[in-house]
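Take a look at the structures listed below.
Any read-out appearing in this document is the output of simple, stated calculations on the displayed coordinates, not a laboratory observation. Worth saying up front: this structure is predicted, and the values here are computed from it rather than measured. Cβ atoms are built from the backbone, for glycine too; each structure is taken alone.
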Structure I
Amino acid sequence: MADDTWVLGILGGSGLYDIEGLENPEWIEIDTPWGAPSDAILFAELDGIKLRFLPRHGRGHKHSPTSVNYRANIDALKRAGCTDILSLSAVGSLQEQYVPGDFVLVDQFIDRTFAREKSFFGEGMVAHVSVADPICERLSRLAGNAAVAAGANVHRGGTYLAMEGPQFSTRAESEMYRTWGCDVIGMTNMPEAKLAREAELPYATVAMVTDFDCWHPMHGNVDVAAVIATLMENADKAKGTVREIIKMLSQMPRTPTEQGIETNLDVALITSPEARDPKVMTKLDAILKRALSE
């Protein structure tokens, strides 16, 4: 690995970026060949660690889960020099033991989205990236430790059901997902996690439980007011989690992940060089920079 410097990308709500002690904060617009990302990226530093904050829905929450340009977001974070991406996301609970206010460090996904572009690759440059284990184990472990230090009740491991939205589940859907063994449900982490893996960026999710979806007989159906109320209660713990993981990163050198995430394209590219579309390759300049230079 040529550079052992951490550059942590953070995807989440706007409140996450109001962290005391941020140094040299600057919002910078980044253009991508996939269109505009959700917003400008806040470049900053804390405890010697470079940070790149990107509001997933844009400041003011102007993008729905479906209209978020996930390819542009991940490409922009790659161009911003990120080495790792931490996602903080609101979710509903599908299991009794995960109560509103809890943090879940998910390690698996079931992707039920259907109206989104899910890959950087396709006609003109084909690649098949493994997402058998879509979460970076190291980053997730650090995030869990950070959340505990921030005072959160943390569950390690769990399956995230990614639904299209923007509507919440029907009761029948919610009950079905429970029978599948899903633990939490959300609308944003797919295809985000898949794209991060294609971009060779270690990715981890801190799923913040806001409600019981609509399956729980002792709780009312999920609504936006309840979600926002719980998110506000969790805001300090979420920001504390970011502060704590930064402290941890500042005390350890960056080394390659045991999962080989940073080099996974070496065994994923399948289109022969002579058959690659030059226009497509130009769009993939940031994603393929390492793979084609070594």
Structure II
Amino acid sequence: MTKPPVILIVGPTAVGKTEIAIRLAQRLNGEIVSVDSRLFYRGMDIGTAKPSKEELARVPHHLIDIVNPDETLSLAVFQRMAREVIAGVHARGKLPFLVGGTGQYVRAVTEGWSPPEVTPNVRMRDALEKMKEERGKEWLHARLQTLDPEAAQAIDLRNVRRTIRALEVIFSTGRRFSEQRGQGGSLYRLVTIGLTRPREELYRRVDERIEKMFADGLLDEVRALLEKGYAPSLPSMSAIGYRECVRVVKGEWTTEQAKAEMKRVTRIFVRRQANWFKESDPGIRWFHPSHENIADEIETFLRNSLETSVL
């Protein structure tokens, strides 16, 4: 049985995925399925560089604005939602375009992962958070390293939320987190497009995007979220941009300090994204968005790669 086709567009923050994905989806009778964990949250638009209303109107989009900032969306639940959406796109005779930079979510949907469906244990999570405050994130990560070296290697030391989730799953099930992920064959006939730019050009685009966020009202967006009662300690509010702006709103930092820190940590984030999707990966066809006819080049490649009635 022939697997249904799915186009995956990956690349680092600010590389230009949104515009190219929309143009390709318009040309190839497609719909866009977001696999960017930052776009889940309602009311968090500017700081996540969420597609504008005009962009969203050009082609159907899915899995954007699906939870409130104080709600949790596990990897297992997201995987199930994404696969249901993809099935619906295929049922309509259209081509799904998965777009995003969150490697863990991309892999879960496209590579047949079986993430553990362990219900969040609030009491245990609070206890782990307290340990982090008392002993530091380094101690917490070292604990994970002792219990599950493979999981510790895959989880960045700075990603405290994932470290805590891994420990929570281990303590709840008595099994290693890495063993529970599981991996099977992909459900789809996957064609992966990677977008890349020279690092200095990418950093310049990051800086310009951050300046635009502040010009567009990022501080007001953060104030509004705080006024609605969303605590700065929420995982959603710890995202790049929001945590820095919270400090400005509290009077701890100036706007310029927040901008500088956002630029610094976004550069780190860009380098970490590259670990998920490497330019040496033979399964990814890389393109440079700065080329004038880039959409034409990618469209030709896709038409040649997929022989399907959808196209």
helix-only ellipticity at 222 nm (-39500 (n - 2.57) for each DSSP H run of 4 or more, over all residues; to 500) from the coordinates reads -16000; which among I, II: II
Matching task: 3.8 is the computed value of distance in nm of label points 7 Å out along Cα→Cβ at positions 190 and 278. Pick the structure from I, II. I
Determine which structure produced the value -1.18, -1.27 for log10 I(q)/I(0) by the Debye sum over Cα atoms at q = 0.21, 0.24 Å⁻¹, for residues 78-133 alone, calculated from the coordinates; the candidates are I, II. I
Could you figure out which one of I, II the value 0.65 for FRET efficiency 1/(1 + (r/R0)^6) of positions 214 and 246 (r between Cβ atoms, R0 = 41 Å, to 0.05) was computed from? I
